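Below: a set of structures, written as structure tokens.
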Structure 1
Amino acid sequence: MLLPISDYAPDLPPNNSEGASANIVNLFPRTKESWGPVGTLVPFGGPNLVSACLGAITAIDTGANNSLFAGDATSLYLQAPGDTGFTALNTSYSLSSGEVWNFTQYGLDVIACGWGNALQSYTLDSSSSFANLSSSSYVPQARYIATIRDFVMVANTFDSINGVQPQRVQWCAIDDPTTWPQEGSNQEAEVLAGSQIIPGVQGWATGIVGNLGNADGAVFFERAIWRIIFQGSPTVFGFYIAEGARGCPAPRSIVQMGALAYYLGEDGFYAFDGANSTPIGLDRVDKTFWANVNEQYLINVIGAADPLNRVIMWLYPSNSSPKGQPDSLLVYNWALNKWGFAKVNAEYIFRAITQGFSLESLDNYAGGIYNLDTLPFSLDSRVWTGGQVLMAAFTPSHGLAYFTGAPAGASADTVEIEPFSDIGKRAFLSTTRPIVDGASPSVQIGTRNRLVDSPTFTVASALNANGECPVRADARYLRARIQLNGTFTNLQGLEVPQTALTPSGSR
């Protein structure tokens, strides 16, 4: 008999018809039949940022060189190709608590917005620091920014004419992010620039994305989502409501991957295609997430896409996290339509693109404090290969790290079974065989005789020379908890030999 580790769906009741588990920790959905490990974070040298990372982007120039930009409350930083640490380019900013940096790339220009500061621009291959995007007095400040078709568009704005406008969007001249003409001027019409206030009860704009499957973009509000459609002159862009009640209360939860934008709504997680939202966490993780997240720090719910593993990740602070420091990670595999969970202490996650190192340049890695025998990553690691997509994070010490370390200790519960329900007897279980291709597994058996009771788990039993974890459990309902420490690739569940399970007791 195989006791599989089925879907992670803690919202379902323990004895559910789906065979789903409420306890899966430090495991990601790997295949339709197995779970894979979560790598621990390995720091990537230094120097670090001065304070908490509030945004990051990897930008690519025409020579396929990758530059990593990041920002904290006072500075914008660059990790140039071949470097391992960050250089502060500008140190004169001041972001208020709760404000963050958002970035977009248009051509060779990396453009950053942070509330209270003019839009900032850095041109790859030529700039030495960030500077104001334009000298024009009509360029707004903004909280959110995106590239949509041939335009840079911002949302939730402030300017000297309109003042603070949380429901306003504005876009630059076509194919020229440095030109933002006066509102209503002839020049604005000639270059297809413009703006739009989207009035209503939907609250503040909380994000903006471009190039979806069924729209040119979308503006997210606290309680609504509006589609963006390019229409050409004279209106340029049209704005049409898609979700009239559901919005996004967590701005940094919005993750665009291909034609879809994934986001956290007021009642759970969704995928938006530019026209409709599809629930992806219903009856699985939504209720558990909202019960566990520290709602005072929804700004610290941070999403990122990992196309290599076909997953969307959401880092968030639990109720037990001090001061809203993110400590938990939900993972959704869009190809398998399955969820996973991990415990991760980080302040920011994002999709990084590695810069590439030669054997010669490794001599100078992290200032030369390592040699080839003591490097924190193996020589065949994807970290050293340029152009490789890897999930990255900023640690609580504000340094860059990758999820390439040894697997974190993992735990998973199998489905719960009532082996002899047809004859009304308890079951006696004497041994089990973990189905895993590595690590050092141990097994506990959770037992209960009534559904109103919580299971009681046996002492953990380690793997013996015969490939079994001997146990002694006697109950009407049985489940297994597998714990792993060490390197493995696939965990499938637990095999119960036919001779190890016999009837016990009476009706």
Structure 2
Amino acid sequence: MQRNILQYLEETQKRLPDKIAYGDENNTITFSKVYEEARAVGSFLANKGYYKEPIVIFMKKQPRTLAAFFAAIYGGCFYVPLDEEMPAFRIELIFEKLKPRAVICDESTRVLLNDFTFSGEAYLYDELINTEINHKALATIRDKAIDTDPIYIVFTSGSTGIPKGVVACHRSVIDYIDNLMEVLKVDETTIFGNQTPFYFDACLKEVLGTIKCGATTYIIPKSHFMFPLKLVEFLNEYKINTVCWVVSALTMISSFRVLEKLIPEHLHTIAFGSEVFPIKQFNLWKEYLPSARFINLYGPTEATGMSCYYEVERAFNLEEVIPIGRPFKNTEVILLNDDNKVAVPGEIGEICIRGTSVTLGYYKDQERTAEVFVQNPLNDSYPELIYRTGDLGRYNQWGELIFVSRKDYQIKHMGHRIELGEIEANVNRLEGIKSSCCIYHKERDKIVLYYTGDIEVRALVERLKKKLPRYMIPNHTEALEVMPLTPNGKIDRVYLQNKFLNKKEK
């Protein structure tokens, strides 16, 4: 019985010691090297007395950073990934919340530590890997370990501006990765192309999928996502056949017509998530890669990353959205209406998740944990926690789960209840539109639409008038050259909110 994610690495390194586990344009690291370095650094942590506490991994995005993650776990601790590209104020808030005693860094990030309030010890990864492996200490740590021990803390955005540290344990991660790899059909021939920053849980698909299945992950340079032709060239050069990307990364390639010039010739599995994939852009991908598998993934960080999947096996017209489908094995999705009852077929309800994949809650934040990790209102017989996602969904006529919107994207405007996602969906269907984002300014009662594309504002508004009722027509519409994105590739709605506010103040 598997109780620890390190068993993935230990079994694979015996079978495929010299195979590349992780690589980028400059470096690669084999499974045996990941194993040896992780155990050496884990021994250092054990020798120093660090145990069951956060170890910050503050290194550049490169292959050895992933070995440092496993090192923290070998040392009986849990890792917290940071990155130099994260905003300084966010890093400061995370340090304040964690108060870590140890940070593992590289030469470049050690210098940056001077800019933050940090009173612990900073260690260079390249020096720690020379530590002699303390087999006895590591064996003792493993003997004490249980499957509800934390593995990592990943910080997500908080509505108050204070990041929330989601704590995941071995049991939830093993459940998630085992199910996801089965759905994606990952094996030793799989070559992942990593897009997601390491400080987001979304990278677990490649990071842990690789050590479980003996696959290989290549880290794609962030700069390539600004130059879609270069991005596809990278996919072909490294023979990448499987990607798990945010929708915006895929639509950037299709909306700039890169597929007309160059096809990702090895790509056979395309998993996507984070946002609704506009059917117009999806159909372009399907047209140029007709034999590929396309899988929509849905799930929150608080449920260890992904909870539902839908493999696209039928055609969709422009008026539809791709379902998020069905939950993974050992997971249940419950749709609850405003009365905390199960939503009837067709009724919109809040997506709530029950099962092993639900994480432990927020680090040192009992109040916010209690708000969303709650007793299942359908069960009054014994304690049973579910996670309330804040996402709204419904079942279509085929019994497939459809993501509708965020609860906080549902507004009351001119006496009507409006889903901002519905406005975006109608905009994205229009010819000439690449992407769109609708926000609501509550104080001024204004619906604001930002978009990128080759259509004039006036023409766009006129076309929307033919599709939407008058009360849903945006009060302000503005074309952008580039849609702002957060570090994990989602549209940056906070930035757009501030952009509108600043515009109004001038």
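None of the figures in this text is laboratory data; all of them are computed from the coordinates on show. Please read these numbers as outputs of a predicted model, since none were measured by experiment. Cβ atoms are built from the backbone, for glycine too; each structure is taken alone.
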Comparing distance in nm of label points 7 Å out along Cα→Cβ at positions 136 and 392 across structures 1, 2, which is largest?
2
Identify the structure, out of 1, 2, from whose coordinates helix-only ellipticity at 222 nm (-39500 (n - 2.57) for each DSSP H run of 4 or more, over all residues; to 500) was calculated to give -9500.
2
Given that distance in nm of label points 7 Å out along Cα→Cβ at positions 176 and 256, derived from a single structure, equals 3.0, which label among 1, 2 identifies that structure?
2
Looking at structures 1, 2, which one was distance in nm of label points 7 Å out along Cα→Cβ at positions 208 and 424 calculated from, given that it came out as 6.9?
1
Of the structures 1, 2, the one that 48, 28, 17 was derived from, the read-out being semi-axes √(5λ) of the Cα gyration tensor in Å
1
For relative contact order in percent (Cα under 8 Å, 6 or more apart), which structure out of 1, 2 has the highest calculated value?
1
If distance in nm of label points 7 Å out along Cα→Cβ at positions 312 and 472 is calculated from each of 1, 2, which structure is the one that comes out at 5.0?
1
